[in-house]
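Listed below are the structures to be examined.
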Structure P
Amino acid sequence: MPLPLYMDHHVARAITDGLRARGLDVLTAEEDGTKEYEDS
């Protein structure tokens with residue numbers, strides 16, 4: 001079973017798109033609504 005990946009908003013979109021094009025499961029901070037959360 002592949003490991004899903006979580007991308008912070010600092011990761012370039014091209015990287016996320018490339019991983020998805022290769023069939024990986026990727027979720028971004030922008031997609032799940034946590035882009036604006038403060039880092040602790």
Structure Q
Amino acid sequence: MNMSTAFNVFLRKSVDEEAIPFPVSVKRSDFGAGYTPSEF
């Protein structure tokens with residue numbers, strides 16, 4: 001499946017479900033440790 005087809009499948013599924021068709025979560029990591037949000 002090429003990128004264009006995959007994106008169209010994703011968009012159609014999103015419209016059908018009226019949401020992102022997979023669970024979204026945030027994993028904690030030490031990325032950016034030692035920096036404040038304003039430094040990003």
Structure R
Amino acid sequence: MSVWQDVASLKQFMFKTHHIDFLKRKKEWFVPLDSASYVM
């Protein structure tokens with residue numbers, strides 16, 4: 001289940017809204033992984 005209609009709308013949300021502020025701070029909250037951590 002996803003709320004995104006396509007990859008473009010997901011990228012729009014992740015990188016063009018206030019969500020980017022949380023992405024920039026992810027090292028404060030998550031343990032670094034050796035592999036990709038995003039799925040769609």
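Quick note: the coordinates plus some simple rules give every number you see, no bench work behind them. Given the structure is predicted, the values throughout are model-derived calculations rather than measurements.
Quick rundown of the values:
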item: Read-out helix-only ellipticity at 222 nm (-39500 (n - 2.57) for each DSSP H run of 4 or more, over all residues; to 500), computed value -12500, structure in P, Q, R; result: Q
item: Structure (P, Q, R) behind the derived value 1.21 of Cα Rg over 2.2 N^0.38 Å; result: P
